[in-house]
Structure I
Amino acid sequence: MDRLSLRRAHPAFAACAIALGVALSVLGARQLGWLERLELTTFDHYVGLLPSSTEEPRVAIVEVSEADIQKLGTYPIPDGALARVIETLLDSGARAIGIDIYRDIPVPPGSAQLDAVFTTQPRVIVVSKFADQGASGVGPPSVLEGSEQVGFNNMVIDHDGSVRRGLLYMDDGHDGFGTSLAFQLALLYLGDEGIYPEADPDDPAILRLGESRFPPLPTHFGGYVGVDNGGYQFALDYRGAPSTFAQAGFGELLAGEAAPETFRDRIVLIGVAAESLTDRFHIPFRAGDHAGLGIPGAELHGRIADQIIRVARGETAPLRSPSGWLNALLVIASAALGAGLILWMRTGWGLILLGIAGLSAFWTTGWLALQGGWWTPVLPPALAWTATLSAVAIYSRVREHAERNELMHLFSRHVTKQVAENVWLHRDEFLEGGRPRPVRLTATILFLDVKGYTSNVEKMDPAELMEWIDAFLGAMAREVLDHGGMVEDYFGDGMMACYGIPIPRHDQEGIREDAQSAVASALAMESTLRGLNAQWHREGRPSVGIRVGICTGAVVAGSMGSADRLKYGVVGDAVVTAQRLESLGTDRIEHDFDEQPSRILISEETCKLLDVGFETESVGAFVVKGKNEPVTVHRVIGAAASATAPGSRKLGGPLP
């Protein structure tokens, strides 16, 4: 954005445009999936902070450890040993038993005994695996082929290796479908309580268990964007989940050392936890002492089954997520709020605190929402918030820099540094649309011109002439600045100065000070000119006199010119009068320039504002060009003998 655009753009409009651009960029990045991994990581962070349930868990785990394998002396586990453990669990009162160990091929001895257990015990569910992603499948035991005692153990694993979604049903690849191991076990458990799966009366495509609906996972859910939702998927939710399950070793059950109470009235899963095998999965929930290593597959199936039971019994609702349009609205609102607040807050520590407060609010919102059963994506709105704050802050700094440069361009060469800084400090009152706003005020105007300029020009070569003019105007301008005035313009051998701008003086005392400063600076110019004339005389250069006209009155101040050539100036009756006073011919007002090298004429309005520190005389009323009524003119003779010579003043300060 160039300087002109920055100057003309309204801050609120520019901030809105930035907020909209940031919001659309964030939404676009999210739609392309660029934020998905970060959103899932944020979700994992929340899940890791969830409190664990203190209720007695419904699931127990029988682990086949490395020590059990060493004791058995073989792996896979023989069918006979597995059959004895299953019978022990049934005798202990287990509601359902899940075998998360493949048994597609018999492992004698004891195969007949195991087949008998499978075929006579309907509460035993055996695992299978469907072929997926190029991997071959694993079938169930032949005696259970086609029965309802088989459940697949396929998992939906995200790109980062974590499991955040579960499966109820899945295409078996043969024009049919299968039921997951966890769902099969949950159905056995719930069947004892009279809870069975059925179609939702409002939407038959949605599964209902008890009083709860299990809607299939949409492609846009939580932090997921366009996710593959094949099969009947649902979001895993660890709210209210136990931190760990009751456990026993496989060898303990073979030796009869495990307490029956560990398994009574529970779902029991038998699985391998040996370090030499790789049946482990990463989940967001940091359960037990498995952090960093993942949890065994049997425990993961148990957690999924536990969630299904909790939802079916109404202990918790299925995890939900706001709709896509609501997420988009939240992003846009966050960006808009950030833009609005930063315009109010501006920059500095307030901006930093605002950013931190906003991010804290987003974090807290996401945490509370998850506790209430909502997976609310807070990363996109937080990103929109942060990016908007940063972008609008940068824009504000660039705009401020452009405005400051513009003001300095307008004033730095014409006023003191202190006045220019004062203008900048009051920029909110002074600027409008990046430019100084026009203002009507009372100011004192001073015009100065050299007497005898034309004759001197004819005597000097160009270089010498310019050096002479620069020295003269530079000295006169310093007196203007030293007395709190502003050099409005230079023209040939003269200049125009203003007192009372650019910061308006609305009180009578301030207007009086401006008038006295203008006259004091004119007298100081006379003193400076005497020194210059003496120097020029020694150098063989001509001496000069000056005519000064001063008038106090109403003017309009503002920036004028094109965008590339702005100039701050004043127009009004006081300007015209001051110029006419300066140019009054010497034939109309007698003045001895040899005795007093400056002729200072002031208007009646200015004279009334002077105090006893100045000596003046009335020289009559004159009709001047551009004025219908005669102008009463006074001549300034000098500073009163009894008064201390007027000194310089700064803007807003009193005369010494």
Structure II
Amino acid sequence: MTIRLKLTLGAIAILLMANSLLSLVSMVYVEKVWLGEIQDRVRLDLKSARAAYNFRINDITRFLEAVALDDRIGEASLAADRSALAGLLDDAYKAGGMDFLTVVAPGGNALYRPNNPLRHGDNVGGDLLVAEAIHSRQPASGTLILSAQRLAAEDQDLGPRARFDIQPTPAARRTDEKTRNDGMVLAAAVPLTTENGQFAGLLYGGRLLNRSYDIVDKIKQVVLPQQRYRGREIGAVTIFQGDLRVSTNVIGRDGSRAVGTRLSEAVYNEVLQKGLVWAEPAFVVDNWYISAYEPIRDPAGKIIGALYVGLLQSPFLEQKNAFTVVLLVMVTVATASSLLLLYLATMRVLRPIGRIIDMSRTVVAGDLSARVGIRAPGEMGDLCRAVDEMADAVAQREDRLKAATRQQIGRSEKLASLGRLAAGVAHEINNPLTGVLTFSHLLRDKANMDEQDKQDLDLIIHETSRAAEIVRGLLDFARERAAMKEPLDINDCIRRTLKLIRNQKSYDRITISEELQDGLPEVDGDMNQLQQVLLNLSLNACEAMPEGGKIVVRTASDNGNVLVRVSDNGCGIKREHLEQIYEPFFSTKSAGKGTGLGLSVSYGIVQQHGGTIEVESEEGNGTTFTIVLPGCYSGRKPT
């Protein structure tokens, strides 16, 4: 996977995550905060609706109090003069807009009903407001539930208005109740007095809420917005008698007001059972509303119904969905634009990397003159500069390597020529040496030779044989042949190499000793190459001891491997140079004293033989090189 692809995928992941989080937060805000604010607004509307509801109760109270100011009504009530009451109350009843009006005697019996004058004498003292007003002699008002019989006593028309066939309603609690006949009324009871202040009874009146729509419509007009959504009013106000809608402007599926339908079970449990305020979305008849409910209590504090205010949820959900769609479109456009800009920025930022790759391939192909050639701002520019500087260093090193190689080749040719010349000279020397050795043996065998002559001839034979052996060793080492690995005895290789070294003049003040372990495994190697390694290490040791010293060559075996240690007590190697000694052309010798290739070549030869070469050195206390070669077993013991 390319860096460009990794960066692109990473940036895409970050963008998608960030935009998804933004979208999620925005939608949660709309869902919780925005709709929550609408819910709070509906809760405030409920408070306003309650105030308007109470205002209607107060209207009834104030009207009855105004009528009761006429002392003649109190005098007629105390005298039980129904004809006088008719003359005083019939016009007031028509002007008051109430559904019932009753003059109640001090004992609680009904004296006169303008809307039902033939019905009198029945006791209404059991009504909560009547009982409270008689007891306190003060006005009492509130909401009551009146039975069908009580409603019929007040007015024959009120019973049919109060009666409902209960409609099946989704989400409502289960019930076996089919009809409901009692009614919910707003009522007030105001004391009547005579001219001298004597208590003369009550003026008791009210309005039936069942199928009375002017109250809910007036509340809706004042409190809720006059807006429609797909032909339906957005706002709705409902008065519940128990869990039954008795007055509402919620419209059912048939286009009529949804009276006779019921409260959902969840709201019923919270509002009518627990007496709590419900302020959250609720299923109303056949749709969801952002709703607020609160209980309605009678003067004794018993929950007898509920007041509801709500806004149709659909238009707000549509607005929320439209906002969400717009948000998602904006996020999508922003994401696409960001990805495009990201692609362009990535191409611009990573363009130097493409140049670096092209330049690297050109260099690998052999053209060391190739360069990146651009300097982008920031770290990418530093990278391009560093790559170009590296290419310059490689080119310079290549030039040095070529120069050193040419010099080494020239030196090698010179040494090869010198070697061929030395081989020729060695052959020429070897012939007279053979003659001297032959005639020395012949003279040694003569009978007339005295003991001194024999000793002299033995010395000549010994020295001549030694000279011939040295010449033979030089010829073997200088002879060119193809590298060939074969099982060989490392001790034999060491002995042959040391023979060549000991005859060097530069080793006159250096003691060379051997500590060779017998019975070592053979190694699979090339005699000439391993001799070159040992010769390089020995020559380096010699040069590290210009005033003389000691070289010790030891061999040992370890877990099937053969170890060769070359130690000297010379000047040692500085610690900072230990990691560089195997690098080509690294040398601490003065100019003309070395090429810096000896240890590099030796390191390569040992690696080709599957071994390792390690160094231990302390400045001023000598150096030890350890060569580890894998042993092999050819089936014969080394000599």
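Miscellaneous remarks
- Distance in nm of label points 7 Å out along Cα→Cβ at positions 243 and 555 - highest-scoring structure of I, II: II
- Source structure of the calculated read-out (log10 I(q)/I(0) by the Debye sum over Cα atoms at q = 0.05, 0.07, 0.09, 0.10 Å⁻¹, -0.56, -0.71, -0.92, -1.02) within I, II: II.
- Comparison of I, II by Rg/Rh (Cα atoms, Kirkwood Rh), for residues 187-394 alone - largest value held by: II
- Here helix-only ellipticity at 222 nm (-39500 (n - 2.57) for each DSSP H run of 4 or more, over all residues; to 500) was derived from just one of the structures I, II, and that gives -16500; the source is II.
- Structures I, II, by FRET efficiency 1/(1 + (r/R0)^6) of positions 27 and 283 (r between Cβ atoms, R0 = 35 Å, to 0.05): label with the highest value: II
- Identity of the structure behind 14 (criterion: relative contact order in percent (Cα under 8 Å, 6 or more apart), calculated), options I, II: I
Read the figures in this text as sums done on the coordinates, not as results from a lab. Being a predicted model, the structure only gives us computed values, none of them experimental. Cβ atoms are built from the backbone, for glycine too; each structure is taken alone.
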